[in-house]
Each structure stands twice: as structure tokens, then as C-alpha cells.
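Bear in mind that the values in this text are calculations on the coordinates, not laboratory data. Everything numeric in this text was worked out from a predicted model, so none of it was measured. Cβ atoms are built from the backbone, for glycine too; each structure is taken alone.
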Structure 1
Amino acid sequence: MKEGARILAIDDSPFSKEDKEVLVVGIVARNDIIEGVLSFYVSVDGDDSTDILIKKIRSSRFYRQIKLIALNGVTLGGLNIVDIAKLNSELNLPVIAITRRKPNKKEMILAIKKSGKSVDKKIDLLNKINKNASYSKFLGLHIQYIGLEKTELAKIIGKAYNMLRLAHMIASGVVKGESKGRI
């Protein structure tokens with residue numbers, strides 16, 4: 001990946017299980033310079049995050065400039081799983097999902113079953129992600145990724161993480177009145 005490539009970092013805002021939708025914020029940045037902000041909503045524990053992301057990114061004036069999509073994990077709005085393989089293939093962009101804790105498939109499946117919402121579809125999607133995505137650990141972060149090599153990942157992970165932190169703070173600040181927590 002070229003030095004100075006534009007990254008789109010995406011995170012959701014705090015929400016409660018009673019909320020129907022959750023605010024999602026995307027930061028477009030190049031070399032630590034913020035060039036734009038995107039925002040949209042996805043349903044809490046729904047199954048619309050992938051299609052909404054694709055539509056929002058494609059319609060963005062930044063679409064042609066974005067070279068990487070970074071997510072805070074593979075879910076938005078609780079259990080609204082982002083199909084990172086579909087995101088990669090539909091948009092022809094590398095996708096990384098960063099978490100502090102190692103993804104736990106068994107925990108996720110239990111949570112999906114407990115929710116009772118689109119159980120089989122979500123478990124199939126989780127299996128698809130685990131089958132198609134590569135996994136690495138850098139800087140104490142756990143990363144699932146599609147569409148780029150491990151050597152490229154090592155070059156951009158710090159910048160991607162910092163932009164994810166910013167997306168998290170903005171989303172949290174808008175919804176709660178001030179930012180709180182960490183990704």
C-alpha cells in the first residue's frame with residue numbers, strides 16, 4: 001500500500017439494547033490529516049450493516065480515494081455483523097477489523113443464539129468471515145483482514161488504529177455529549 005493512502009476508519013456510537021438504530025461514524029484520513037467525516041445509522045442487532053456500508057461508501061465523494069477500510073471489530077450496533085469479505089469484493093478495497101481482545105467465535109455464537117435474531121444467517125456469516133479472513137496480532141491488537149498482505153498490514157496498522165480511535169471518540173461525543181471509553 002502506497003505511503004499516504006487514504007484510510008476510512010469506521011466505528012459505532014454507544015447504544016442501548018432498547019435502541020432501534022445506532023449512529024456509525026467514518027473518518028477519512030491521509031497521513032494523520034482528517035479529510036472528511038461520514039455518518040449513517042444501522043439497526044441494533046440487525047443484519048443491514050454490510051449493505052448500508054457499501055451504499056454509503058459508494059455514494060461518498062471520497063470513494064475513489066479510499067485505499068483501506070478499517071473497522072472496530074466485525075460488528076456494528078451489537079450483533080449486526082459486517083461481511084468483510086463482501087465489503088472487500090464489492091468495493092474492491094482491503095478491509096481490516098481491529099479489536100483489543102482476540103475474537104472469540106464461541107462467545108459470539110452464544111450471543112447470537114441468545115439474541116434470537118437471524119441466528120442461522122449470522123452464524124453462517126461468522127463462519128464465512130473466519131474462513132476467508134486472515135488473522136494477525138500487531139501492537140497488542142488482534143486483526144482480521146482481507147485484501148492485503150501481512151507486510152502491508154504492518155505498515156498501516158498504527159495509523160488505522162489511531163483513526164479508529166478518533167471515529168470512536170466522535171461517535172461517542174455526539175451521542176453522549178462527550179467522548180468516553182476506548183476501543
Structure 2
Amino acid sequence: MKIPLNELHFDFLSEGSDLHSFRCSDDDLNDFLRDDALYYQQERLASTRLAYYHDTLVGYFTLVNDSIFADAITGEDGDGRFEARRYPAIKIARLATHDDYARRGIGTHMVAKAIGIVVKLSKYTGCRIITVDSKQGRESFYEQFGFKRTQTKAQDTIPMYFDYHKYLKDISRLEQPISENE
């Protein structure tokens with residue numbers, strides 16, 4: 001059964017966060033949450049949000065600043081007038097759902113929450129791309145949000161990006177009232 005977004009709440013990771021009951025199928029993600037995430041957050045290297053369902057920790061995601069080479073994205077994305085070699089980006093550096101709550105929509109809600117955070121931040125600082133290094137076999141999860149594979153290759157992961165600025169422009173065009181002449 002899917003868990004509705006309005007039944008989740010998100011908190012920043014803090015020293016008082018109880019992480020002992022969280023477990024997912026990826027030991028690296030479990031270890032990061034327990035051993036490194038708080039340190040990274042305290043040192044302003046990353047920011048981790050915890051997802052709770054009825055006071056149970058069911059997932060987390062971590063955001064970091066990033067950039068992406070302009071030639072790593074397709075010609076239909078980006079802005080041809082932008083002269084820098086790299087676009088400012090924010091990366092979804094970690095994303096994990098508790099094993100007992102897998103396939104219940106929590107990952108989808110966390111990505112949507114991350115996108116919402118990036119959109120808000122982009123009002124204060126330049127950023128138009130969201131990046132992620134997808135694990136092998138998980139690309140379709142990110143593709144449902146509009147993420148595309150970059151033009152660069154990686155060893156263990158699949159670098160992906162989402163030009164959310166272009167997406168927002170397309171959505172705003174769709175929301176414009178139709179004039180009588182159209």
C-alpha cells in the first residue's frame with residue numbers, strides 16, 4: 001500500500017536523531033547514515049533529511065552542491081548563451097528507503113521533496129540542474145522524474161541530470177490561459 005505524502009514528515013538529521021532502527025539493502029547507505037551523515041552536516045559538506053511515517057524512520061536523502069560540465073548534457077537542455085563550462089547543480093548524493101517500507105512511494109516522495117528544495121534554493125543562488133549518480137538498475141526510478149543520462153561515463157554508477165528549470169518553463173507555458181486567438 002502506497003504511503004501518501006501528507007502522512008510523511010521530514011526533519012533535518014540532528015544529534016538527537018534515532019537512527020538505530022533504519023536499515024536498507026545497501027550497507028554503504030546504512031553506514032553513511034550512521035557513521036558519516038551527521039559529521040558531513042555539521043561541517044556543511046552535505047545536508048541530510050530524514051523521512052518519518054508515524055514516527056518511524058522510513059527513509060533519508062542527502063543533498064550536496066555540485067556542478068556539471070556543459071558538454072555532459074544534451075543540446076536540448078541547458079542554455080546556449082551560458083558561457084561557463086559548468087552549470088551549477090545540486091546533487092542527490094544519497095537516497096535510501098527502509099527495507100520494510102520499500103515500494104510504497106517513499107523514494108518518490110523524497111525525490112519530489114528534494115526537487116522542491118532545489119527550486120526554492122534556486123531563488124537565492126544560481127542552480128538549474130539536479131544531478132544524481134544512480135546505482136546500476138535504478139535509472140528508471142530517476143527517469144520517471146525527467147532525469148537523463150549524462151554524456152559522460154562512470155565506473156560503478158550512472159551519472160544522470162535533470163534540467164528542472166526547463167521543466168518549470170514548460171509547465172508554466174502549459175498553465176498559461178489560452179487566448180481567444182489560439
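Miscellaneous remarks
- Comparison of 1, 2 - label where distance in nm of label points 7 Å out along Cα→Cβ at positions 37 and 165 is highest: 2
- Rg and Dmax of the Cα atoms in Å derived as 17.5, 61 - corresponding label from 1, 2: 2
- Relative contact order in percent (Cα under 8 Å, 6 or more apart) from the coordinates reads 25; which among 1, 2: 1
- Answer label among 1, 2 for the case where helix-only ellipticity at 222 nm (-39500 (n - 2.57) for each DSSP H run of 4 or more, over all residues; to 500), calculated from the coordinates, equals -12500: 1
- For 24.8 (mean count of other Cβ atoms within 10 Å over residues 5-12, calculated) the corresponding structure among 1, 2: 1
- When mean count of other Cβ atoms within 10 Å over residues 141-148 is computed for each of 1, 2, the largest belongs to: 1
- Ranked by distance in nm of label points 7 Å out along Cα→Cβ at positions 93 and 109, structures 1, 2 are led by 1, which has the greatest value.
- Comparing distance in nm of label points 7 Å out along Cα→Cβ at positions 77 and 101 across structures 1, 2, the highest figure comes from 2.
- Among 1, 2, structure where distance in nm of label points 7 Å out along Cα→Cβ at positions 69 and 117 as derived comes to 2.0: 1
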